[in-house]
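A short reminder: the numbers here are calculations on the coordinates, not readings from a lab. Computed from a predicted model, the values in this text were never measured in an experiment. Cβ atoms are built from the backbone, for glycine too; each structure is taken alone.
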Structure 1
Amino acid sequence: MYRYDEFDHAFVHQRVAQFRDQVARRMSGELSEEEFKPLRLMNGLYLQLHAYMLRVAIPYGVLSARQLRCLADISRRYDKGYGHITTRQNIQFNWIKLSDMPDLLEILAGVEMHAIQTSGNCIRNTTADHFAGAAADEIEDPRVWCEIIRQWSTLHPEFSFLPRKFKIAVSGATEDRAALRVHDIGLQLRRNEAGETGFEVMVGGGQGRSPMIAKTIRKYLPKAELLSYLESILRIYNQQGRRDNMYKARIKILVHELGAENLAKLVETEWQQIREGAIDLPETEVARIEHYFEPPPFTVSTDAGLDAARHGDSEFNTWLERNVSAHKQPGYAIATISLKPAGKPPGDISAEQMEVVADLAECYSFDELRATHQQNLVLPHVRKSDLFEVWETLKAHGLANANHGLISDIIACPGMDFCSLATARSLPVAKEISMRFADIAYQQDIGDLRLNISGCINACGHHHVGHIGILGLDKRGEESYQITLGGRSDKNAAIGEVIGPAFSADKIVDAVETVMRTYLDQRLSGEAFIDAYTRMGREPFKERLYANN
């Protein structure tokens with residue numbers, strides 16, 4: 001993983017010192033909340049319903065054991081003993097005191113972490129495939145380019161005050177695990193006819209009030225020219241993006257209004273003017289960054305004892321089938337740690353559990369782990385012969401939930417329990433659904449399914465691209481929940497369709513089960529939910545859901 005250079009260290013410590021002074025001025029009354037707000041947001045600090053919330057950056061989701069132990073310590077000392085993994089592969093702490101923030105940021109700086117650009121109208125944390133560098137279907141490791149984008153975009157003078165927040169995702173695999181098509185820019189590593197690796201560039205995806213799928217504006221871009229092309233896109237957006245209406249300020253609206261073809265022409269024109277400049281990195285710098293992402297020192301490894309262990313323990317076998325994925329290195333596997341136990345908030349992890357996972361990463365995964373946009377964690381490089389020991393440790397600490405990719409592997413925002421923008425609660429609904437479908441045999445019978453919940457139209461829970469999406473609404477002072485079906489964030493990305501009127505809080509879980517029963521009654525042999533919905537359309541589901549209305 002990438003290590004800070006001298007500039008990084010100096011820059012982050014300078015920011016801590018600056019913010020320490022800003023916090024002192026706020027607490028003394030020298031700064032009003034209105035004056036302080038843009039300063040705290042630049043450091044990832046939000047004012048929520050009950051307390052300040054700090055969002056800590058985890059670049060492209062990669063963490064070391066030392067860093068996770070530090071986050072565990074912060075959760076004990078400055079929060080309530082837990083953290084929350086977000087859909088941008090970051091971690092949030094929901095109960096922060098303003099007076100503690102400078103010391104907390106100083107501690108983060110000590111392990112090469114910060115909270116810069118985790119909020120505000122800037123380029124946010126660039127996300128990646130959480131299996132990057134390990135996936136069997138990977139063309140090339142995208143983390144190198146995520147790091148290059150991070151360095152280029154951090155406090156970029158032209159892009160620190162964009163019309164709205166801006167999100168970039170990068171993938172190097174054939175399967176899209178990074179939700180590229182619902183980002184402002186999605187970058188897919190591809191090979192051209194000559195076998196050279198470059199990027200397909202997709203622009204204008206996003207969720208919120210106007211969900212849209214990104215459009216390809218360049219099928220192949222040489223890697224060497226990535227930054228100049230990105231800069232061209234951002235310049236056009238900065239010049240022509242809406243600033244008069246925050247709900248129409250995202251680049252997706254610009255793409256929609258101009259059309260992808262016209263936007264591509266504008267970008268190409270801008271690019272021709274700047275591409276000969278000194279924007280792109282020299283090969284020596286690319287090589288320097290690539291060095292940090294060289295494969296770990298794999299050894300010759302077998303799966304000795306694995307078959308005996310899986311046949312001897314059905315729980316372990318179930319976990320292997322759901323939570324373990326193919327690795328590009330023979331003898332190794334990728335293990336997903338689900339943070340979705342029945343009846344608990346999705347994505348939460350206690351300090352003690354963080355320390356357990358840190359130990360596992362250090363002992364079994366070359367001191368590396370990942371946070372996923374699905375609010376889970378990943379051990380990317382585990383020897384197959386060690387999987388049983390890893391599972392036993394996870395099981396002993398409530399982390400061996402064998403539900404990765406099943407109905408209880410729910411994505412959910414904090415909702416009205418924490419967020420001042422939310423119009424309904426998300427977490428209680430997620431808890432009730434996970435309890436209703438707690439039987440792992442029932443979940444396995446349903447099969448692959450993504451269920452996402454948002455507590456308001458801002459769609460932080462990605463409900464638009466859930467196979468089943470749930471949107472919490474305020475209906476005349478009461479919480480209600482709208483269901484969408486058919487969304488997906490993979491390479492066939494689609495926005496879910498609204499099925500009909502919203503359901504009250506006491507009926508939404510029954511409605512989800514009705515959707516499941518309809519699917520189970522009418523599916524073809526071996527047919528996944530999303531494929532069945534594509535074949536059947538919404539009418540059979542709508543008919544069953546509103547049969548008594």
Structure 2
Amino acid sequence: MNREKILNFFIICMFAALIFSLFGLSVLSAKKYKKLSDSNCIRLIPQYGCRGNILDRQGELIVGNRISYDVMVLAQERSRLDVILNQVGRILEVDPQQLKKNFKNGYMFPSVPVVVATNIGYKKAVILGEYKTDEPGVIIRAKPDRYYPYAGLASHVIGYVNEIDRWRLTKLEDYGYKTKDIVGFGGVEEKYDYYLRQEEGGLSVEVNHQGKFVRVLGFESPRNGKDITLTLDLRVQKIVEGALSGRKGSVVIMDPNSAEIVAMASSPNFNPAVFVKRSNLSIASLFNNPESPLVNRAISSSYAPASLFKIVVASAALELKKINLGTSYNCPGYLMVGARKFSCWDTHNNQDLIQALAHSCDTFFYHTGLLLGAQNIHNYALKFGLAKTTNLELPYETGGFIPSPLWRRVNRFQNWYNGDTANLSIGQGDCLVTPLQIVNMVSIFANRGYLASPYIVKNIGGLDAAGQKKRLIPAAIRKTTIDAIRRGLREVVMGAKGTGHILAALPVEVAGKTGTAQVTRAQAHAWFAGFFPFENPKYAICVFLENGGSGYAACVVTKQIIEEMSRQGLL
């Protein structure tokens with residue numbers, strides 16, 4: 001009897017629990033489950049807009065979009081899947097087993113079509129479209145992909161697009177970014193991704209409890225991203241990249257009067273279309289390439305400026321009246337600083353400032369730098385825009401570095417010696433700059449006294465992107481100093497023994513400075529920075545060749561660029 005009572009009590013408790021559970025589900029949680037049921041019967045099929053175009057200053061397309069076609073199969077047609085995929089494979093000339101594998105990997109829900117093939121081409125899309133009329137389980141989806149009419153031209157400026165990574169998703173999730181989104185990496189694509197990215201639309205459909213399509217509920221059209229116009233001139237960009245072909249280095253050309261970047265090239269470059277095609281092998285080869293083709297050497301790599309830094313030292317010495325145009329030093333080919341011998345690259349004998357700039361006499365600048373002192377050199381380097389970023393609208397710009405006695409004491413716990421000052425005076429040692437900083441520095445002498453704030457984005461969606469921001473700021477350098485340095489830079493080209501004399505016969509008057517930066521256990525880097533035409537400059541230029549050998553090599557590239565610009569009527 002006791003056992004029967006216990007069993008009856010247990011059965012009653014179970015039925016009571018069941019009744020209370022049913023009451024909770026059907027009454028207390030009715031609204032919740034009705035909402036879940038409604039959402040479960042609605043599916044959103046995304047519709048894609050176009051990412052914004054990127055144009056040059058003339059409105060010519062640098063990066064655009066091109067329609068590609070994907071093949072999708074309705075997941076609810078699984079009973080006929082083999083027949084469908086065999087026919088699709090025959091039309092596409094693809095192994096049906098691969099299509100089945102793609103279907104398995106891409107399957108999510110019965111109501112969501114699965115992508116089994118991408119980028120199939122227009123002709124095959126048309127053929128499949130005809131097959132689709134007999135087989136409603138197949139869908140041809142048109143979607144825009146990035147299109148590069150000039151392959152790798154200006155690739156470091158524009159960047160590339162790829163699926164969002166985990167780091168970016170974590171940062172941008174609150175701004176509407178989600179898994180599988182296509183976003184910009186590097187260049188304008190990354191910096192202005194928010195403006196360039198399209199807004200997805202969607203087709204809202206109702207499905208039944210088996211996940212089968214019932215009816216269309218609504219449609220929201222997608223929105224295209226905003227077009228961006230750059231300050232680049234594709235005509236000049238093509239010339240610059242042609243001259244750099246086969247070399248490692250960078251060229252930057254800027255309008256010194258407006259601060260617009262006219263051309264910016266880094267070599268080797270890369271073809272952003274590799275990321276559109278999503279070839280894992282090709283992408284891996286880019287990242288593993290020891291030549292670092294993805295690095296923008298114009299703004300993201302810094303190098304010793306060598307003799308280009310003599311412009312800073314000369315200007316500081318004139319401004320602080322440590323020397324004048326009549327000051328001269330004898331160059332026997334070296335200078336003893338303490339017990340150490342600091343060599344000059346040649347024996348120049350007596351040199352004044354103009355001659356020292358023209359002949360790039362190290363000995364003259366050893367003397368001048370020691371008169372100035374390291375702190376004064378450091379301070380004037382900052383005035384010329386060195387040791388800090390220019391705030392160009394591209395990601396990953398480095399600020400370079402100019403050492404000082406205080407930095408040495410705080411960071412290395414070492415004293416600063418006269419030998420360090422001598423080394424700094426000719427742009428060697430810990431001194432580091434970028435090609436963009438150098439073209440910005442030399443622009444001060446092109447525009448006669450203004451430090452530029454360079455920019456590369458002209459407008460976004462038809463609206464001025466530069467705004468009212470002041471792009472030219474007085475550099476607080478006396479006119480007499482500017483004129484003296486300009487004379488020296490012109491003599492670099494026109495002097496019979498000027499280090500840039502190869503540029504003397506060009507159809508336009510050029511002024512500038514060469515540089516040869518010594519590199520430990522490797523060939524020296526080559527520099528040339530200058531401006532043209534001399535009297536009324538339209539362009540400031542910096543040519544940098546990594547392990548190029550000497551400043552002469554940079555002059556050869558400069559000559560090639562200016563000759564071609566002249567031939568095309570761009571001067």
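For distance in nm of label points 7 Å out along Cα→Cβ at positions 297 and 361, find whichever of 1, 2 sits highest and give me its label. Walk me through the numbers before you get to the answer.
Values: 1: 2.1; 2: 3.3.
Max of distance in nm of label points 7 Å out along Cα→Cβ at positions 297 and 361: 2.
Please state which of the structures 1, 2 yields 6.6 when distance in nm of label points 7 Å out along Cα→Cβ at positions 89 and 537 is computed from it.
Checking each candidate, the match is 2.
If percent of Cα pairs over 47 Å apart comes out at 8 when worked out from the coordinates, which of 1, 2 was used? Intermediate values should be presented prior to the final figure.
On the way: 1: 8; 2: 34.
Derived from the structure labelled 1.
Suppose distance in nm of label points 7 Å out along Cα→Cβ at positions 369 and 465 works out to 2.5; of 1, 2, which structure was it derived from?
Attributed to the structure labelled 1.
From 1, 2, which structure was volume of the Cα convex hull per residue in Å³, for residues 121-352 alone = 180 calculated on?
Details: 1: 180; 2: 254.
Value 180 for volume of the Cα convex hull per residue in Å³, for residues 121-352 alone corresponds to 1 out of 1, 2.
If FRET efficiency 1/(1 + (r/R0)^6) of positions 65 and 81 (r between Cβ atoms, R0 = 30 Å, to 0.05) comes out at 0.95 when worked out from the coordinates, which of 1, 2 was used? Mind dumping the intermediate values first?
Details: 1: 0.95; 2: 0.40.
For FRET efficiency 1/(1 + (r/R0)^6) of positions 65 and 81 (r between Cβ atoms, R0 = 30 Å, to 0.05), the value 0.95 is produced by structure 1.
Out of 1, 2, which one gives 7.7 for distance in nm of label points 7 Å out along Cα→Cβ at positions 97 and 497 as computed from the coordinates?
2
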